[in-house]
Structure 1
Amino acid sequence: MANNLSQEIVSPLLDWYDTHATNLPWHGASPYGVWLSEIMLQQTQVETVISYYTHFMKKYPHISQLANASLDAILKQWEGLGYYSRARNLHKTARIIATEMDSHFPQTVHELMKLPGIGRYTAGAIASIAFNQVAPVLDGNVIRVFARLIDLDDDVTESRVKNKLWDMAEKLVPQKRSGDYNQALMQLGQKICTPRQPNCHQCPIQAVCKAFANDTQVTRPVKKKRQPIPHYDVAAGIIRDESGRLLIAQRPLEGLLGGLWEFPGGKQETGESLPQCLKRELREELAIEVEVGDLFVQVKHAFTHFKITLHAYNCRYQSAMSPYTEPQTLEVANWAWVTDDELTKYSFGKADREVIRALDERRKMLF
């Protein structure tokens, strides 16, 4: 079935792509540029990535420059793009390729998947687009296209079903122009075979789409209902010393928002007030005592699997806990005393950037 289907979709899809391909800055790029774009495009829309990609390539036009940059500099350049583990893996991979591979990318899916941050989909995209290897891809857009093509009524989030779709992708990818074919599939999902209102009448492979024939395209792909997203209250301290400097902390390099800076604090536990939570977290993370003042600002933010309300309190630094004379890196990677103007030198997550914005607005009102 897949071989017959391949004959029916490859030519019309490539013809459509030749006419309608979106002019993107990474089209025709070097393997380095293709890799960078594919990492940025993981879980991020094309429109968002374009400006980040352009600025990144101006800052680091060669992989050796990226490898020689500090992680802090890369995180700052990445700031706002989200999913920061991608930036950390980008840095690790750049150093591996620059130092161990003489800045030459491996060309096969198998070798690419050995690098940090490169899974099966990303390896297939890089291998096919940058090196014209016959390699399949399967991202959310392609899953949707395939599920509609065969009118799949199985849950595409199940491993068994996803493996079935990978088998389908392997059998359909053509021997020639595999990179263009993969990009055509992805663009079809982005522009035509969209999640809610697919534009079936402009689809180049509508004639072989079983979901269109059965009028089930809006119910494909099938996905299990998501569980309710939990919400957490988080307390953070805007901690100033006698000279007015702010204390900021760097999150551990691994884990959520790893390597980013923040106003220190943490998640509220059952039975404690937010000021109690803040004092406890500051003792556990930095071994410091503070005087918690008034609530400065509340910020709501949604992550992939949970939501938070960040409660930022004005605080006065009192002392480090005995026997220390300064803050400690107990549960943080680093800490620093900075002026308000120096905050722009550090990379922060979105919620903390909202706190910084509120601080800037307050300063403008006062001066």
Structure 2
Amino acid sequence: MKLHELAGQLGCALRTVKEGDGELEIAGVAGMEHAGPAQITFLANPKYAHKVKQTQAAAIIATASVPDVGIPVVVSENPYLDFARALALFYQPPKPAPGIHPTAVVASTAELGEDVSIGAGAVIGERVKIGRNTAVYPLAVVYEGAEIGEDCILHAHVTVREHCKVGNRVILQNGVVIGGDGFGFAKTKQGTHSKIVQSGPAVIEDDVEIQTLSSVDRATVGETRVRRGAKIDSLVQVGHACEVGEDNIICSQTGLAGSTVLKKNVLLAGQVGVSGHLTIHENAVVYAQSGIGGDIEAGKVVSGSPAFDAGDWRRAITAYQRLPEMLKTIRQLEKKIAELESKIAGKGE
């Protein structure tokens, strides 16, 4: 693809260095350190602008404020987004052809839309509904009564449990479980644990992506819901009756205990633990390895365990590292005070 064609498809202006730059052939996209003379790169963070002079790329996607860097610039308001869009122009992951593999098991009562693909060894249960253009990869399992929307991708070993609902354009990466039983047990007088039936489905709305080996548990009663546009990383657990808000970002190894509510645009960094039965409000940000034991106000940025204001946390953690030195100083002061008190007492006598 010629550089001017790429800029046109991205809806961006092209800032050239010399005549004919627009005719450069672009064969792919790469990072600054690895891009070659037939590739385009990008600059999302201005603090790395000094690295542009070292790149071998043919051109760069950057904002209008970037200085002359010696190569053509595709001028973008959001370089990282346009980098992603450019990458999609050059690489499309393979998609299986429509049809049902001979080794797949599809119940006679299942309803499959046009151009659905069912891979080898996949199992589609009774009364399942799958929308048009959805791909179910090998060894994925969709339980009885579940509904899958249009243009979805269920990768190998995905499981969608009974009566759960998955919206349109949802991507479930390998090993995701939608609607596994919530962790619910009642203790008997004998001290044993009696299982509580998990009757409520998990509902995944449109444009959600869930990465590998994550689980969204079904609810004891009611439902568990992941709202439109949320993105969930690998190794995340969403407990029973939780609500994950629109456009949330939940990073790897995070756990939401039951009945957690996340409002719109919440960001949970990696290894966040949420104790459950609480609400994290709109636009809140929780730093990695934080422990959340209570509600978080809208727009707050918190860190630590228990979590509190991230600015205060940074100051506290700086002081924490100096505690041994501070303790030593305190002991020295205590010793001097004791000596001084002893001298004063001796003079009084």
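Please treat every number below as a calculation from the coordinates, not as lab data. Quick caveat, the model's predicted, so the values are computed rather than measured. Cβ atoms are built from the backbone, for glycine too; each structure is taken alone.
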0.95 is what came out when FRET efficiency 1/(1 + (r/R0)^6) of positions 196 and 292 (r between Cβ atoms, R0 = 41 Å, to 0.05) was calculated for one structure; which of 1, 2 is it?
2
Could you figure out which one of 1, 2 the value 12.8 for mean count of other Cβ atoms within 10 Å over residues 220-227 was computed from?
1
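Consider the structures 1, 2: one of them gives 20, 18, 12 for semi-axes √(5λ) of the Cα gyration tensor in Å, for residues 148-227 alone as calculated from the coordinates. Say which.
Corresponding structure: 1.
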When relative contact order in percent (Cα under 8 Å, 6 or more apart) is calculated for each of the structures 1, 2, which structure yields the highest value?
1
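Tell me which of 1, 2 gives 1.05 when you compute Rg/Rh (Cα atoms, Kirkwood Rh).
Working through the options, I get structure 1.
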Given -5500 as the derived value for helix-only ellipticity at 222 nm (-39500 (n - 2.57) for each DSSP H run of 4 or more, over all residues; to 500), which of the supplied structures 1, 2 does it correspond to?
2
